[in-house]
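The next part holds the structures, each set out as structure tokens.
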Structure P
């Protein structure tokens, strides 16, 4: 059908244009995520018990597994046993609400430099309360030293909500990390001069890359890579494609999986598929020109936490797919990825418990940290 505007009244032209924009907008809106029953035979076995809130994990070359406890400890799992000895040399951890000792990540060249990166709540800086901090340490097998703070979000806050925070290196050695909106949705996520509600990118020593998207803008936080986020607790990078996958908690509904691109605005709190916990609405829309819609979203919320990209041959047919934890429903989601799209989802490991983290170990197996239980390994039967 051709639309000819030449002799049409101005009002008719306006109506037609609005209809076209509405159709385009509808076509670009994300679809709710349908999670189907499990089609694969997956079992899980306990690696080690006795963990309370295993927020992050890192696999050492000698086979040890380091697990962060939110309350401010790093535990060591060796040969299937949780050691009584804890890693020494931790900084003072500010534990409040959802904050505490959060993620842990090894430097890509850890075998030569022994660098470990932590994300945690810290009171450093002026004011009461604390905020998310990213720091690098040297690890000698039992203790941390040579602390170097690479990024400290500001200002400090006594609010216990939405600290983020995940760490991930890409194939070029850049470090990405997430910081939640700290419970201040009306100020932080959309303001580039403020921390909170952002994904950040820095070099392994804390310097800001020359090609960061806001590097030339005066007054902004130049470590910011993307903005308009709520509480990102999943961050995983496909090292083959360098696609950056992120998921974040929505409010009452509206959890999201996003594909992170430099300089993009992901809409929070202007856009959301969720509502206030009181049942009232707040978002202006679910899609808007100039803002990124999620790849998928969940209503009701699954409370996503932890995410990894599957590689290797231990899970045939899953290469490049995402495994996402659910705190609320005590299962994992296997999300099938095709390019930059998630084309299907299925529940796996139902009943495993409140999933706090999921990572793939150097042996190719998937490891899952479960609140109040311990560390589990997934096996495809």
Structure Q
């Protein structure tokens, strides 16, 4: 049912982008469906940290909550994805590419540390794989142009595309320039509700800072002259709740500003399923103590509620990776369903496994041998 709803949402998104769907609502706000406002430290001082916060903590966390796990409580760090994991994950270098190749784990597993985080463990690397994204859509990108200098010329169609994604439940990853002297609550400037500056050519250069869009409103500034100065996108920063005064970490950016000075905008379009799936075993029958190798996907790493059960009996000797598990048939196991449970305790599909009893004579000899050892 959940997958069907995701497919339906994606179909509606494509219809909207091609102009077939009904007109978009005039206002969409999804800020209440985000994790708490993040804080990377002093903006611009930690290399790449803002990019990692925008992509993992805001965009990925919201995507999985909205499309995969509506039951997740995003105030719990176990359900907030970690910028530090993404920083330490192996190349490629961009946050979106890292999410595609490595995935991500949560802040409870890898807490945020801009400078002194320990190396990732093999368990953490495996635990991230069920949260790899399968695609991202670039709505516009001026960073690929040699020496891109604003003002840009983002089309009305691209703005419509961004609004359509937001209306379909996506948070957007965007690049701005936060180091300009007029940027709100920075370099001594005042906090502001609606950001709609007028610059001369060349005053604002490059990207510099990565944030997220979590809403839009076509009439957020009703006294503005023209639609581009009346409406805007709701931006969420990663500078803590004290940033931008009464906005507590948020800022409305006019459509006019976004068209000219937001140089990149992207959205996640798909993710692998994090539900554990058993594909097969190297054997489907065995005695207590036999080694069994289970193959499949989205097992993750051995942490929290992970376990393997043989007809309800938990195996105590287990070696996890995302695609393969080695375990021993546990004492007391009987024939029935072999099941893998992931870090949340979610069970996989079951496969039939037959526990072969020891022959009676071998069992008696084993008992006698144990008694003799005790006498000695």
Structure R
């Protein structure tokens, strides 16, 4: 049977859905203490950094026709890549739970029925999306994305229609920390992007479209969150929708945005599991990850995701830096070896450096300097090995 490839348009729809996210709106509320102008600058700078890495990661998968975790083997070896596959599965399961939790709370605020009920409803819809499959979602995605686009425009009008800031914001955040929070969202998608670009009929175009669409929409969501906190005095999106009288429209925003985003997390958890266990059916692992997410969302409170975002950055920023260095600069392929020990050591150095840089509070955040240093170390070690 001939493999079905996706168009750049279909990839764009997928990443539009990924960008429209309650989690991104909520993260945007943290930028409010900077004020609109400075907060917007931090959002844009962070997304330029994060989306550049997003594009490069997607291009590796598109050019090699490999899934995200399969491309990791190019730099870390067959066995060495398992560490990142396992970490990726854990972060994706975590994201699935967080997204269901946040959206269930928001949906319950807009239409009280019990948060656990909304966990089941939203989780059930995510499972439907998984079973339909990414290559069969074309018409469904067009309808869903059109509805989301219109509803999000309405939400923008409600938030920014006030015209002037409301009240004072007592919390504080540094510019560097805000940049890093802006980098964190596109960075969290790095271990997923190749799962979709690998099936693109024109990889370069599909990757570029995915990056631009996701980057613009993600910035938009951050601005909505920041604007909500500045112009309405509210950081609870459900309350904004209730006060604005959005009713069913607000509920649709919450549910559709969560399903179209969280589907990608669960689906890629399944694909990553196939790297660890080649004989396993990734689709059913994705369903299992969603069920796990539903259970966690019902049982555990997950209100603050900032530390989770920083942990993702510290794991995957040095990982993609090494992949970029190997694929684009050094032209190295370690996929036939069990371990690439030097690269694993460099990754550990990059991980520690990232955690250290978080305390340094640099204006440009931690990701960019961490990746620059990691790429430099990779290049130096490669030269030393070839010299020997």
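Consider the structures P, Q, R: one of them gives 25.9, 97 for Rg and Dmax of the Cα atoms in Å as calculated from the coordinates. Say which.
Working: P: 21.5, 83; Q: 25.9, 97; R: 20.3, 70.
Answer by label: Q.
For Cα Rg over 2.2 N^0.38 Å, for residues 154-289 alone, find whichever of P, Q, R sits highest and give me its label.
On the way: P: 1.02; Q: 1.48; R: 1.31.
Structure Q gives the largest value of Cα Rg over 2.2 N^0.38 Å, for residues 154-289 alone among P, Q, R.
Kindly point out which one of P, Q, R the value -2000 was derived from, the read-out being helix-only ellipticity at 222 nm (-39500 (n - 2.57) for each DSSP H run of 4 or more, over all residues; to 500). Here the read-out was taken from P.
Every number here is computed from the coordinates shown, using simple stated rules; none is lab data. Predicted model, so just to flag it, every value in this text is computed and none were measured.
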